[in-house]
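S.K.: The structures considered in this document are given below.
No lab work stands behind these numbers, since they all come straight from the coordinates. Remember, it's a predicted structure, so these values are computed and weren't measured experimentally. Cβ atoms are built from the backbone, for glycine too; each structure is taken alone.
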Structure 1
Amino acid sequence: MKCMCYIINYNAKEYLIQCLDSVICACGETEGVEICVVDNASNDGSVEAVRDRYDNKVRVIVNDENTGGAGGFNTALKDAIECKVDYAVLLDNDIKVDRESINNMLSLLCDNDDVGAVGAKIMTMDRPDFIQEFGGHLDMDHYYFTTDYWYELDNGTEGIIESDWLSSCAIAVRIEAVKKTHLFPQENFLYWDDIQFTWEMKQAGYRLVSLAAAKVWHKGKKKVVTNTASAYYAMRNRTKFFSICEDENKLDKLCESLLEEYFDIFFGSSLKGLDSTNSSRMMALDDFVNKRYGKIPQRALFDIVIKDEESDVKKEDYVFCEHVTKVKENILPKIWVDKYSNKISTEDDYRKVQAYPHLKEMFVKLHYEWLMNGIVEERKRYKEKV
């Protein structure tokens, strides 16, 4: 068996060192594994720190520019193919691996030729006994991903979960399976790239397995979101993914369902005063329709300005409801609030809620043909690649 373990890094030197220390410890338990860092043009001294600390124990590949998570993983997979390895382990830089995790993932791949990729049981670094995510599936009724376990205390799980997708923050892949499918969709830059990459393996007949005996701890988001980039990538790339994987005879349902949900997202953000986020999301949909992919353009990137909380509002002034769009009574000066933190705190908010059904119907009608054209073109585009 020959394997390369790749850590993808961008400007996270401290996390990278922590990750490498755990990987070196884990790889000491497994023969035939080499370690490599793929650096996405960091400017924080990451590359120099790795070379100084590990010398020839760790190989370093430096990309000329930040190609995003997808681009970093593609650099790794191209290198793995060129090096003629059997398997590649792909890790985010903010991961700590359990001593047996890499060995257990590779053993499962070695023993099961029908498995294309093995995903880790991802724990939360700041709360080590909590599962961040484990077991990935696709909800084709609501067009979203689901997990068997999500941000919950680990009280025991299945040993193996057959999955529809795997998170690339900690995954081992069979290189032969990669050759028969595609690399990560690099044009995504961030988000939904790992879902498409692993989904394509499953479409090619390979199993995707989430393995409890491959435990890792993931830091995840390291800072407060201050701009609209994540909202942009999530909406554009989610729409792109389900456009290619839904059945041909269900495209009407796809288009209408997405527009209805997207309106709800826009409506909730409007009540919260997040108009810049809505602008970025709408540009994301326009870029999807017009096939403008890659890194978020500057025109769609805004700082997030949170509407100030009502400083004179007391806790007893809030009245909880299932969802603000379902309320029938104006209770001002008391404030309706739901589990999504949507509030009706002004007369203008109440008027918006009263108009919600009509606004939603109008939004779907106005944008249906536009979005459907984007969906149809994306399917054509994908078929040409296949």
Structure 2
Amino acid sequence: MADAFIVDAVRTPVGRRGGGLAAAHPADLGAHVIRSLVRRTGIDPLAVDDVIFGCVDTIGPQAGDIARTAWLAAGLPEAVPGVTVDRQCGSSQQAVHFAAQAVLSGTADLVVAGGVQNMSQIPIAAAMTAGQALGHDDPFAGSEGWQRRYGSQEISQFRAADLIAAKWGLGRAEMEEYALTSHQRAVDAVDAGVFADEIEPYGDLKDDECPRRDTSLERMARLAPLRPAEDGGVITAALASQIADGAAALLIASEQAVTEQGLRPRARIRHLSARGDDPVLMLTAPIVATAHALREAGLRLADIDLIEINEAFAPVVLAWQRETGADLSRVNVSGGAIALGHPLGATGARLMTTLLYGLKRTGGRIGLQTMCEGGGQANVTIIERLS
């Protein structure tokens, strides 16, 4: 049976909104990690079959197939194509899946997969509201089929996070404790140089900017909910992932490409899948997706050494933990998106990069990545470290 290997992975530091990456054109952020990946692996760029990048809100500088634009902005051969995918927050994890599926099918041997997002330049949900000037309030209004099935209720990640907190009985104190731990782990990781090898500095920016050293439970407790309390609002900014900028890229290779290019793969992709769940709750799909992936891979959660689950909101991870029984000491061990930031289209590849380096650092063998996505979806990737 064919294998798909991860040869290497690299990312930019994650910049906070208005921070060190805010002025960088998204194509240049993508080009930066692509160039670094080519240099680190020593591949012949003409041997690359495709470039697959995730990006959300593909308007303005993120429009026009940024995967292709970033490759060309990197100064690499025009003969290599690129394609941009949008599975919302899981876009670049899906890019890795598409790359691996191409390799596993035998239709490609060497694929660059990753993602990019500059949320400082293109605000979150900009594409959702871009049609308002043309008479379209949002992606759902006007669809008879959608209205029949789900009505005209609010569809938003913020409401979904509040609904999840209520359904699983998660109070602010518990969620704030989790958020504080995320920041503490991230600060400790930055100070210990945990991310140094996976980061390719961008200009003067060498470290992730988002972790808050001075945050505390007292500060979090003073914040008002993002939605009105009378509407069930309980989630505050402290319990949500941070708006951020960044890019990440991985090289996915077949056994033939590994041999021909003289590569030393770092991991084998052992399983990949995606599942759907309630689009109103929106953020719960990692629960069913994790169960499905473990069943298909013939594994138990106890077999997984490290887990990266995107911290879109604190209740997403805590509800998932309650349903799976996961040991949080093996989950997001260097902090998550609450502390490190969530550059939407780049986060899937960022998480996979951190997971890959984390397995090497800890001596772990099996890693699992999952993340919630708009529309009530989730991807799961299970990797096995080789070197």
Structure 3
Amino acid sequence: MVGLGHIAFDGTKLKANASVRQTRDRDGLEKEIERIKEQMRQMIQASAKIDELEDQKYPDGDGSEIAEELRKKEYRLKKLKYAREVLRREKLEKVNVTDPESRLMKNSRKVIQPSYNGQIAVDDKEQVIVAADISQKATDHAEFKPLVEQVERNLEALPKEGSADAGYSSYDNLEFAEAKGLDVYMPDNFLEVLDEKEESEKRYHKSNFCYDEVRDTCICPEGKELKRWAEQKREGKPPLLLYRGESCRECAVRERCTTGEVRTVSRDGREPLLEAMREKLRSEEGKRIYKKRGYTVEPVFGQIKWGSRKPSMELRGLVKVRGEFSLMCLVHNVKKIVKKVVEGTVSLPGKSSQPIEMAMLGYREEQLTLVGASM
């Protein structure tokens, strides 16, 4: 059921089992901690008075109500202190008290809420999930490499080609894909914007400044040279080269090109990778291959989140949420297998079909909902 022809990568925001109203910054945490400590101090004092005056003032009470309330305050205080520790350790601006391991993320509806970033890789043959993980990062840039490595571990091979949206685009990921020999189709954020603009609007975009490798200069759309004038060192990355125009002051279209006196452009040493990717994606073959992503991975998230009526997570904490998400992906794959077995296009050896028939007991074949595993 896995063809290894094309694998598409994608991520989605999964709402955590926590309310955004329980999100605090450092000052908010400190204030609530001090407030609860004071409330507990007052409750302890009140409890002591009850012990002294229970026969006169509280003839029908034994202080159990206060004791129960005190336990609730202690539990809340413990949660607040743990959230404060996470805030300090992870160097966060805000943390959610209910699930401190969730992170504030903006979903597809532009709503910011405590969430996790669910990552999957899907084979295009039967929409089988071949790799999955949970991330606490709001963006996808850092998730491409571990997801590809997981695909390789799970299948002991890499696909012929892969696709990922602009959220994964980075020089590091393009370098990694090239080193792995993975023919990936991954647009950058500017590609779609540039392609939507009119030619006159994008004429002076940086992408139209051609680099002359022999002369180590950039040529602007008007044919003028920009010479290298500075180099910016970066830790763990190639230096950023800066080029500056020499004829800009006399140029008739300077105001359309730059707001400054002269035009400057920067160039990363790995920019040829980006330029090659743009050229590949603009080709008819590249467009055809990248379209596979739309019907390979995106429907799977729809089936997992909305087809299963599960728009948010049930568990809390990174480890538990990762396990829950893995189970969701497993159920998705089992449903795919069951469907193929029912259709007769996939056969299982021995008596393997018996558990599947039992799992489908009481359900119509078209529903294919597993008993005890409905998410």
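S.K.: Comparing FRET efficiency 1/(1 + (r/R0)^6) of positions 98 and 314 (r between Cβ atoms, R0 = 25 Å, to 0.05) across 1, 2, 3, which is largest?
M.R.: Sorting by FRET efficiency 1/(1 + (r/R0)^6) of positions 98 and 314 (r between Cβ atoms, R0 = 25 Å, to 0.05) in descending order puts 3 first.
S.K.: Could you tell me which structure in 1, 2, 3 was used to calculate distance in nm of label points 7 Å out along Cα→Cβ at positions 34 and 290 as 3.5?
M.R.: Only structure 2 yields this read-out.
S.K.: In terms of Kirkwood radius over Cα pairs in Å, which of structures 1, 2, 3 is highest?
M.R.: Structure 3 comes out on top.
S.K.: Here is a follow-up. For structures 1, 2, 3, which has the highest computed value of relative contact order in percent (Cα under 8 Å, 6 or more apart)?
M.R.: 2
S.K.: Given structures 1, 2, 3, which gives the highest value for mean projected area of the Cα convex hull in nm², for residues 2-89 alone?
M.R.: 3
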